[in-house]
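K.L.:
These are the structures, in structure tokens.
Nothing in this text is a laboratory measurement; each read-out follows from the coordinates by a stated rule. These figures come from a predicted structure and were not determined experimentally. Cβ atoms are built from the backbone, for glycine too; each structure is taken alone.
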Structure 1
Amino acid sequence: TIHNEKMSKSKNNFFTVKDILKEYPGEVIRFFILQTHYRSPLDFSDERLKEAQTSLARLQNTKAYIDELAGKEGDDDTAAELASKAEALRKEFYEAMEDDFNTALAISQMFALSKDINIYYQEVTNGTKAFDAADFKKVADIYAEMAEIIGIFEQQEKAEDDGLTDKLMEIIITLRQDARKEKNWAVADKIRDALKDAGVVLEDTPNGVRWKKA
């Protein structure tokens, strides 16, 4: 349906996937569809697609946090509880998928895990918790497993360029940091604004500046 009215050629109120792909990545469309149970009516609107895009970005942001912590070392037992919760959410995720392919409910379990990972990331980066590499890897693996089944992050992975983008961003961020140290605020702001216009947001963290796509 579209705006709660059945799509039809006679009413000229329909869209094809080809039409929508001109405006949104395929992964966003897939995620939008999977957020509704396949037996339930799916109401299409530009607003709902934008909401799906925002929701998917939240999950992608968590993946960025995971990637940031991936190479970090630490043997403190601070993520054991998180790993236990991840296992429980994994179980509920599979139960949802086995219950008549309930992707909407399964995705909600992934969001619950995303929230817990975000909290743990903030605690580690602000220094209130030491890092637990072994247990966090278990959590990261479960998150990746859920993502693979739902079919997200695939376009992001296909777009990898052997680290060239990361290297270029590191150079740009370094230039901006140098400008700030020299109190050349005009240049620093110009770099930040240009990145923002290009769809890149800079975030200051206790571990330095990180970037992400808006």
Structure 2
Amino acid sequence: MNFSSRLLENAVNEFSKLPGVGQKTALRLVLHLLNQPANDVERFSEALTKLKRDIRFCQVCRNISDTSVCEICANNKRNKELVCVVEDTRDVMAIENTNQYNGVYHVLGGLISPMDGIGPSDLNIEPLVERVKNAEISEVILALNATMEGDTTIFYVYKKLKDLPVKISTIARGIAFGGEIEYADEITLGRSIATRVPYENSLLK
């Protein structure tokens, strides 16, 4: 792609680093910003800078938060004995949108993927184990994507928790294999949470 401006080219190159954004889409976004009032562009830039500078991760569940403890963990109306284990904050948002879950969460920050160089030590698995050991938790729901990486991670977490006095369940397979939780419709996802099954049952199949 030939550019008439080095500044334009640099901006397009930065935008094209975003997931799913090619150079044509990046160019369209950059030209859109160029046509906006300077104040709007400054607010956009400041929002990104402030996000990177001030964002925190909840000390309890590792979800993205504005404070040291997120609003979900700090909410006394939530069932703290029920912990839903998810890959990242997108899955927290997807499950919250179902309005059918009143427990709390634990965000792993990814999935075990040897092909990508991601092992158990790269994820928030040990903090989950410590949390189960030290808090009054009655059930852990493993709500990870129905993929090879998701199933591998579920099995690893199960092995780490199986000797602890906690019920371990997994969401029902209303979500097809290869599907991702963040893209599931709210009804299917809600039913998958509500009709969860003991993880041991899936091992027998």
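K.L.:
For which of the structures 1, 2 does the calculation of helix-only ellipticity at 222 nm (-39500 (n - 2.57) for each DSSP H run of 4 or more, over all residues; to 500) return -12500? Provide the component values of the computation, followed by the final result.
P.N.:
Working: 1: -20500; 2: -12500.
The value was obtained from structure 2.
K.L.:
Using relative contact order in percent (Cα under 8 Å, 6 or more apart) for the comparison, can you identify which of 1, 2 gives the largest number? Write down the numbers at each step before the final one.
P.N.:
On the way: 1: 19; 2: 15.
Between 1, 2, the highest calculated value is found for 1.
K.L.:
Can you rank 1, 2 by mean projected area of the Cα convex hull in nm², for residues 44-115 alone and just name the one with the largest value? Show your work: numbers first, answer last.
P.N.:
Numbers: 1: 6.0; 2: 6.5.
Once mean projected area of the Cα convex hull in nm², for residues 44-115 alone is tallied for 1, 2, the winner is 2.
K.L.:
Turning to a different aspect of this structure: Which structure, out of 1, 2, was FRET efficiency 1/(1 + (r/R0)^6) of positions 28 and 196 (r between Cβ atoms, R0 = 41 Å, to 0.05) calculated from, if the result is 0.45? Display every interim value, and only then the final one.
P.N.:
Details: 1: 1.00; 2: 0.45.
This figure was derived from 2.
K.L.:
By the measure distance in nm of label points 7 Å out along Cα→Cβ at positions 36 and 60, tell me the structure among 1, 2 with the highest figure. Spell out each step's value before the answer.
P.N.:
Working: 1: 2.3; 2: 3.5.
Comparing 1, 2, the top value of distance in nm of label points 7 Å out along Cα→Cβ at positions 36 and 60 belongs to 2.
K.L.:
Something else now. When distance in nm of label points 7 Å out along Cα→Cβ at positions 124 and 140 is calculated for each of the structures 1, 2, which structure yields the highest value? Provide the component values of the computation, followed by the final result.
P.N.:
Values: 1: 0.7; 2: 1.4.
Largest calculated value belongs to 2.
K.L.:
In addition: So Kirkwood radius over Cα pairs in Å, computed for just one structure, reads 19.2; which one of 1, 2 is that? Write out the running numbers ahead of the final one.
P.N.:
Numbers: 1: 19.7; 2: 19.2.
It traces back to 2.
K.L.:
Compare FRET efficiency 1/(1 + (r/R0)^6) of positions 52 and 76 (r between Cβ atoms, R0 = 35 Å, to 0.05) across structures 1, 2 and report the one with the greatest value. Provide the component values of the computation, followed by the final result.
P.N.:
Numbers: 1: 0.40; 2: 0.65.
If we compare FRET efficiency 1/(1 + (r/R0)^6) of positions 52 and 76 (r between Cβ atoms, R0 = 35 Å, to 0.05) over 1, 2, the biggest value is for 2.
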